[in-house]
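Please go over the structures that come below.
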Structure P
């Protein structure tokens, strides 16, 4: 019995860690040895999601991050200061110094689908988008979700993971260029209410706004 409980706890921690690594696709690593700064930081408009992520991080590392409002951009900032945690995350994430050069962590690629699913969910919650179906009527064929990233290879790898869960996606599109930015971004899309509903049922979301929209899309598909 003790062994079973231990395995369950280990699996749960792996799931939380995978979600956190996915959420880090929109995070940044700040290191200044001279000033002894070792920081992981994530920005987000939705405070509730930042609070959810904070609880996940606390369960993984037994340390509660700071949550502050960045008034310059009117977004919430989650800040985790710790050299020990910083170095641990760098190691398990296989982070290469920039988001552009950061491919899917080996830990994720070698994990079973139940762990990979949490990584995809965290990735989607931080870098994904869903149409504002609560504000307007969207035709079923135009329903879509997308995940955006500056690293094309990690999206190609994400596409394979999602396909292995039985969800068909489009190809990774791009490069696109935002106004005022020189670096390109790429986008992985899932089109159509049937496929998006499948994404919602299998992967889902822990982001309050995205979760609500996915549920609305799923209900619409069920009624159709």
Structure Q
């Protein structure tokens, strides 16, 4: 199942949480849950604090805050050791893809959250991460988003893992779910790209990449995609 997230108590300026940290290839991965933010202004930038304060739905506020915290912790480990978290800002492309900015530097990050767990990976180039809660879904979900070959012989957990893998791959491509899920065929040992996903991969220089599993915790599936080597065009 790949790397298993082992949570332990963590605290920093303005927050406490349960956190798990590990490496996946060149990437630093951080998962957080049970986040308590006594002083969010201590680790959020002014713009982030304003955006967080404007959110009205408690669940969304918690996911947003946990995602930012995980991204900042991952970014600090990967790129900005010793830098206060309030100096690391999470911004988004027009496409919605997140990235980190700190002291004039821009770095890659990927964020996901599900069932109270927030995860982020920071690393070079081609990068995407996703976690999903395992649950039975409507038959139409399986039919609409997966080919017969992808569905064959897979239970709910395996299908959830396949969905997380597709999301992670589309995030790495910078497409999110803007393309057809059939553009990535994951029925075999290696992903097969077509359509918009293939065009984007070729635009990026056809980077070799790894798609690896990790265990975010009970009832969850996690997947991460990262480049095998440097030299990704953006």
Problem set entry | With FRET efficiency 1/(1 + (r/R0)^6) of positions 38 and 126 (r between Cβ atoms, R0 = 25 Å, to 0.05) derived as 0.75, matching label from P, Q | P
Seminar exercise, completed: Matching -8500 (helix-only ellipticity at 222 nm (-39500 (n - 2.57) for each DSSP H run of 4 or more, over all residues; to 500), computed) against labels P, Q points to structure Q
For this session: Could you figure out which one of P, Q the value 0.70 for FRET efficiency 1/(1 + (r/R0)^6) of positions 46 and 94 (r between Cβ atoms, R0 = 25 Å, to 0.05) was computed from?
Result: Q
For this session: Compute mean count of other Cβ atoms within 10 Å over residues 102-109 for each of P, Q and report the one that scores greatest.
Result: P
Seminar exercise, completed: Working back from 17, 12, 9 (semi-axes √(5λ) of the Cα gyration tensor in Å, for residues 158-205 alone, computed), options P, Q, answer is structure Q
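Every number here is computed from the coordinates shown, using simple stated rules; none is lab data. Given the structure is predicted, the values throughout are model-derived calculations rather than measurements. Cβ atoms are built from the backbone, for glycine too; each structure is taken alone.
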